[in-house]
Structure I
Amino acid sequence: MKYSKQREMIQDTVMAHPIHPTADDVYSLVRAKNPTISLGTVYRNLNLLAENGILTKLTMPGGSDRFDGRLDEHYHMLCTHCGKVYDVELDIFRDFDRQIRAKTGFCVSRHQLLIEGICKECSKEK
């Protein structure tokens, strides 16, 4: 993948914002620094960065895809009330891939887990 200043700005923006931004969020943040960037450029580069394993693309049920700069093993929780996405590390999945391979012969290259529910802040409101 060739270097581009716009791609670097897009990647840096996702890495600097642990909010798991949508493409529209990234566009707004990058546009504040570079008013000439187009929404299409942001979408294209986010998808390219995800395809090349530099960012993770999170598919949200019934909503816009989100992007994550963390590549280490972790999972996500989606608040179905406010729409925020949170990171969570779960020890129960530490041996998950090995168990799958031992039982089925299937070699897992990656997996995603999205836990849906209501976050602590929204629970307080109810």
Structure II
Amino acid sequence: MIKQFFRYFSVGIINTIIHWGVFYLFYRLTYIQSLSNLIGFSTAVIFSFFVNSKYTFEKEINITRMFFYVSFMGLMSYLIGLIADKIEALPAITLITSSSISLILGFLYSRYIIFRNNK
């Protein structure tokens, strides 16, 4: 499990760069954190799903699994952005919060639900 977490974390670094870059672009266009976070995070999480399928969990890509993964992670990122809009949080706080929560919950959701070993 530790080896998988470090692989997941490594993919997460690239994932974070994608997420933050797309968030910044859309936030500068809309100034709406919930939408910007959803778009940025969804873009990054799709990338992450494909790489983690092959590299971290060594599983075949499955579109149904991808749908559930992207839906769960996307809803989580949207809710974080929505809360940030309501409390008028700084965009950097939104990104740090979203990235931190998604690292832990995303790994657990991936390992125990999306890419679990069916024995």
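Brief remarks follow.
- Structure responsible for 28, with relative contact order in percent (Cα under 8 Å, 6 or more apart) calculated and labels I, II on offer: II
- Here Rg/Rh (Cα atoms, Kirkwood Rh) was derived from just one of the structures I, II, and that gives 0.99; the source is II.
- Label whose coordinates, when helix-only ellipticity at 222 nm (-39500 (n - 2.57) for each DSSP H run of 4 or more, over all residues; to 500) is calculated, return -12000 (choices I, II): I
- Answer label among I, II for the case where mean count of other Cβ atoms within 10 Å over residues 31-38, calculated from the coordinates, equals 21.0: II
- Test item: mean count of other Cβ atoms within 10 Å over residues 39-46 calculated as 22.1, pick one of I, II: II
- Answer label among I, II for the case where mean count of other Cβ atoms within 10 Å over residues 47-54, calculated from the coordinates, equals 19.1: II
- Identity of the structure behind 0.45 (criterion: FRET efficiency 1/(1 + (r/R0)^6) of positions 55 and 103 (r between Cβ atoms, R0 = 30 Å, to 0.05), calculated), options I, II: I
- Per distance in nm of label points 7 Å out along Cα→Cβ at positions 15 and 111, the highest-valued of structures I, II: I
Throughout, read-outs are computed from the coordinates displayed, never taken from laboratory work. All of these numbers come straight from a predicted model, not from anything done at the bench. Cβ atoms are built from the backbone, for glycine too; each structure is taken alone.
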